[in-house]
Structure P
Amino acid sequence: MTKIIIEPTENPKVMKFVADYNLIPGSLELDRTSDLSEIPLAQELLKYPFVERIFITANFVAVAKQDSVEWEHVAEILKTVIEDELLANPRVYLQKRKEMYQIYSEMTPNPNVMKFVSTKFLLEGFLEAKSREEADDIPLAKAIFDEFEYVTQVFISDNFVAVTKDDTYQWHEIMVPVRAFISDYLQNGGRVANIEPQKHETPVEKLINREYNENEQKISDILNEYVAPAVEGDGGKISLMEYDEENKVAKMLLQGACSGCPSSTATLKGGIENILKQFVPDLVEKVEAVNE
């Protein structure tokens, strides 16, 4: 613990509290009009109404008081405050904590996919690595592939990572180490991606290299408003990939937890198809998945 020595000055209103090391480079002069947000020591000292100003430089803190109190009554109190605050923040300024990534896991409709949700934003948009080779420009995905041989796909979107495994293990056997690995990776400053994520607004643009026509846009708007939130809540993503106007067939790209999910076909037919037939009956009679 830092030991503080009390030293009088030539000014009877000012007392020096001397530490055994240099507190800061340069100097600070502070009062109640100063920005104290990053200086807990000053915040605590100025809570005492008799403290007028604080001067910090080299290895000491000088405190100027009002005439209404005597040093013999308050010096020891301020000494204790300074010692406690320097113990918490030895360099006076508030120590910046590492950004904390709390990770929790969520089941998805796909039994082979677990969604690992972060309390911090990971990226704006989404990225998918459907093999180890595709993960070269996505360091987080590559690290997961390298660490766990049973991982077959990694999908990263906004604040979650959806991990697909093979049949070697059940999730109850491996969920904890995967969650801990992702948390540690992020906590230690690991990069999520070296490439720009695909945007949610037009996720199929890079795949089909075209803009939606008017009818396709109507279908996409319904998907985004009524379907996407639920699908993304399960760790997946759905996008309009193709539209056959003649036969009124909307073909969907399923990603993340939705890709290969046993219930995805039922979801398409029972849920999404019904929604589209309800909102745009003149455009859609049938919905299909186009995933490989």
Structure Q
Amino acid sequence: MINFNGNLVAQSNENIEQNRGFLYADAVFETLKVLDGKVLFLEDHYFRLMASMRILRMEIPLEFTLEYLESEILKTINALNLTNARVRLTVFRNGEGRYKPEQRTVSFVIVAESTGSVYVNTTGKYEVELFKDFHISKHLLSTLKTTSCLINITASIFAQENGYENCLLINDEKNVIEAINGNIFLIKDNVISTPPIADGCKNGIIRKKLIEIINKTENLTFEERSISPFELQKADEIFLTNIAVGIQSITQYRKKMFANTIANSLLMKLNAQIKFNS
């Protein structure tokens, strides 16, 4: 654990048990990608993290600047001798205090693991199904990346038990909002649609970057709108996005098989943008 004096702090079992992120999911996190020693889309991640901390009324230390965040991430991957890495930064509120926190100061943990260099749209079977056991509420907290992920976990187990690679989650109005681990895009007749943040989906960084790319691409039209489950089998392509994989095309939903032509084209543009900005 690292506190905001920049010191590595060992945690005993007792301290871990009292961690509010563990006890009450009183924590937010960012998953970041480091490519050739550079943190991708760092500014976007930083401002999303700051916004989440403010919404949850966490006390943001003056030292927690974008430059400080970058230095701590690079310090971590350098210590692990990594060049390309997937990094998770978790910020949690300090203290105990049951539901009402005794303090609002925070600490953070950074973990990193080796990953590939560029984004690749994985080939092979990628079948999904709707997860209908539980719904995601349509409100602001659902859009934040917090450590409260029980629906995602339960949906992952459902997918594993039934031979699916992923599940699509729905909100309390029965609209499709995202997958277990990323945002969803549908393509029909060169019109690309994705659910609005107001429907309860995560405000993904790759989601944002792809929307920018789509809006600049000729012959493609972008729509941000609610998506009914009945539209899934009518789509030409469906793909998922997150910072770890970039774009993942869905190959099958129930009896419908999907292409991946436009998704692959968008992925090439995303990789080109990353290379240009590196």
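A value of 0.00 was derived for FRET efficiency 1/(1 + (r/R0)^6) of positions 80 and 248 (r between Cβ atoms, R0 = 35 Å, to 0.05); which structure in P, Q was it taken from?
Derived from the structure labelled P.
Suppose FRET efficiency 1/(1 + (r/R0)^6) of positions 88 and 160 (r between Cβ atoms, R0 = 25 Å, to 0.05) works out to 0.15; of P, Q, which structure was it derived from?
Derived from the structure labelled P.
The value 21 for percent of Cα pairs over 34 Å apart was derived from one model only; which of P, Q is it?
The read-out comes from structure Q.
Between P, Q, which one scores greatest on volume of the Cα convex hull per residue in Å³, for residues 112-231 alone?
Q
With FRET efficiency 1/(1 + (r/R0)^6) of positions 104 and 152 (r between Cβ atoms, R0 = 25 Å, to 0.05) derived from the coordinates and found to be 0.40, which of P, Q does the value describe?
Q
If we compute relative contact order in percent (Cα under 8 Å, 6 or more apart) for structures P, Q, which one ends up with the highest value?
Largest calculated value belongs to Q.
Quick note: the coordinates plus some simple rules give every number you see, no bench work behind them. All values reported here derive from a predicted model rather than from experimental measurement. Cβ atoms are built from the backbone, for glycine too; each structure is taken alone.
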